[in-house]
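What follows is a set of structures for review.
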Structure P
Amino acid sequence: MSSEVVRRVRTRIPGLDEILYGGIPERNIVLVSGGPGTGKSIMGMQFLYNGLVEGEPGVFVALEEHPASVRRSFKHFGWDITKFEQDGKFALIDAFTGGIGRYAEREKYVVKNPDDVREMIDVLRQAIKEVDAVRVVIDSVSTLYLTKPAVARSVIMLLKRVIAGLGCTAIFVSQVSAGERGFGGPGVEHAVDGIIRLDLDEYDGELYRSVIVWKMRATRHSMRRHPLEITDKGLRIQWDKYIKFTRGGVIIEKLPEEEVKVMKKAVQEAPETKKRVVVEEEEEE
């Protein structure tokens, strides 16, 4: 690790900044991967909303849900994005409807051809600049290469170049099949800066949610699997505990006290980014 100070973007998701030893390094592109029902989309929305509350504008790209459904999902957890949209601090990009339907006609940012990655990137670039975004969430990025896995890495690199080049930190939600232990596309895990894996495991007729940070460039992170809960206020990670699946059962234990102290101190002392410095991204070839 370099001695250079790594500025952080605080997720403010309970427990996540602790297992990341302070938050996501600025401009990192993080893949949040997992099967259905694991909380991936919730993590993305919570990351965005927590930023909005702290004065950090954001962009949400809806690839798998109708914009109306996305807004309902935010509202379900008590996250009111309406005022931020009205104030020009939040943009929802409709990459789902193709501009079809009365609802879609009212959207400001619409990708007419959701299969055209270049068009989506042009709309994304416009939205980032107009709201002066700091945070970006794409849900789900795997939609862009689901039927053509050979281009997965190149799609991720193209998005990464634009988003990081415009000074943003991003979460890419990645869908995988239930029980699959991959990350949602060949080569994707090497292209992104970080991977957070969410799991939903069944043991003896009961389901257990958990989270593990598979990798995160430019920072130390927990190497343990932690229990995860979905509450009416969003995700909550039991960062001071870890979970083990054994032949004898599911074991949840407390972290060693010294490890807990180090995590707490890392969050308290982590330099937090508040104002991004934009370096225009290089033109794609």
Structure Q
Amino acid sequence: MLQQYDKRNNDIQIWVDDKLYPRNEAKVSVFDSTVQGGDAVWEGLRVYDGRIFCFEQHLNRLMASAKAMAFAKIPTKEFITDALMQTLKANNQRDETHVRLTLSRGLKITSGMDPRLNQFGCTLIIVAEWKPPVYPPSIKLVTASQRRNSPMCVDSKIHHNNLINNILAKIEANFAGVDAAIMLDIYGFVSEANGVNIFMIKDGTVYTSYADACLPGITRATVIEICKNNNITIVERNISISEFYNADEVFVTGTMGELTAVSEIDGRTIEQQHNKSILQKINKHFKTKTEKEGTLLTF
């Protein structure tokens, strides 16, 4: 699975700091914290038919991540919202759009790790691309040797830009010739895939890992809510990889790809034992939510 370039993105406008720039002119300084140490937080958003899905949840998580990282002079929610609306309006994007919203600690007065060198406030970057969901109908996974960070290392509750941990797992998946990698926590339980949360279904019950060593994703939370509101039993607990091998259904969740079935893990085919897909039921409810819910665009 490799994303393909969409020619509609040739001439998009990109927000950097406080204004829009054409794609080929949108740049950050070599003294920006994103360059100096990956010192930034981010969110992925999706626009459906004139609505930004779960925008408030994403914006709240962005602000919480920035606070946890002790960013100074954080832009207001109103400023970020207005900048996003201006970006989408400039690109005439009302559907089939994925947004990467990044907030860095900002410019440094000189190279160095110390946040006290950041004396100009945060840098806001908004990249809104024409990008329908990128995953195929089903994907294959392999278990990575790279472990997911625990809160003892870098807490996954902070949605930060330091993605080396996940990238190393993705490299393993690439060399294995599959779509993505499952990452275990330091105790050997399944945490998530390298870029998405993961669920399994067995005997009519939906299971997902505790959000201890994984990002508590917005789409993950939406799936949990759908299950609770539609009499689908949902359980969060520690799950071993062998349990996933023997699941009736496995799927991953994320803003980029929505809900995607998993057909194979480590060479084991995920076999549907009951000829009744709970994933299809959940996905139907999810599609309904994306059609009806979200923050309306103001243009």
Structure R
Amino acid sequence: MQKKLLIFLDGVGIGENDPTINPFIKKKFKFLDEIFEGTPHIENQEFSSVGKYLFPVDANMGVEGIPQSGTGQTSIFCGVNASEIIGKHFGPFPYSTLKPIIEKENIFNPFLEKGMKVSFANAFPKIFFDYINSGRKRLNVTTLMALYSNVKLFDVNDMLAGKGVSSDLTHRRWNSKLKYDIPTITPEEAARRLLNITSENDFTLFEYFFTDHLGHGRNKDEFDILLDDLDRFLFKIISEISDDTTLLICSDHGNLENIGIKGHTNNPTLTIAAGYGALDLKEKIKDLSHIKSAILNLYK
């Protein structure tokens, strides 16, 4: 059985060919230049390499307004047009009436129902567990999915044992912001660990949210560091994904591709498929609601 790795990048669209507002145009990202030999923008949105495809996906899904995380992520992971269901784009957390859908329809469940192994590969600090143990559950879609489906949430000990991956990839922010004192690793090592986790599970999900934070104007002092780390991480993942493993990198809405504004955009999201079934994913995924079914259909 082929392994599946879904990397969710929060807030990454395909924007204008303008280096003054689009960091993907201004910076030379290795995962774009060396793998796809180009950077996508509105006038040139699709690139391919051998068995690897970069393409746009519609995040608006026929609903007026600016796409948001709560509805976008529900659409991705539950295979529904969440914005159409509630009549608007909504976020950052899921609308209350979407929570039953997340509980029943999230992408972990079909794998678990078949007795397959899944991993939500992100590791969380103690402050996060203190929060959820307090009874407060204002959580994003991915963590709600894990709680609803009883998928293990990894802690610092799991991370240090290589079973989980830090959301910042290197552990650097755990030390500087959360006052841990743990060894840092390179983005390449974080990628290697995620690939190892992928090899041990049927379906693996990893979320990277700093792209959305940067698009909103947060973490300005770390802008180049975080993007350089992400670039190195993605380059290794995409370069080393095996032919019998499916990789899909996707996002919920545009944001980072236009730092001239601090809000989201109506741009298509940047999406990458590689490995087993990559072309099939490219052909079937036209909007966010197609992602779940496209992944599951690879097993048929």
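When mean count of other Cβ atoms within 10 Å over residues 6-13 is calculated for each of structures P, Q, R, structure R gives the greatest result.
Out of P, Q, R, which structure matches 117 when volume of the Cα convex hull per residue in Å³, for residues 14-141 alone is calculated? The read-out comes from structure P. If relative contact order in percent (Cα under 8 Å, 6 or more apart) is computed to be 34, which of P, Q, R is the source? Clearly, the read-out refers to R. With Kirkwood radius over Cα pairs in Å, for residues 86-165 alone coming out at 13.4, pick the structure among P, Q, R it was computed from. The read-out was computed on structure P.
Each reported figure results from applying straightforward, stated rules to the coordinates on display, with no laboratory input. Fair warning: this is a prediction, and the values are worked out from it, not measured in the lab. Cβ atoms are built from the backbone, for glycine too; each structure is taken alone.
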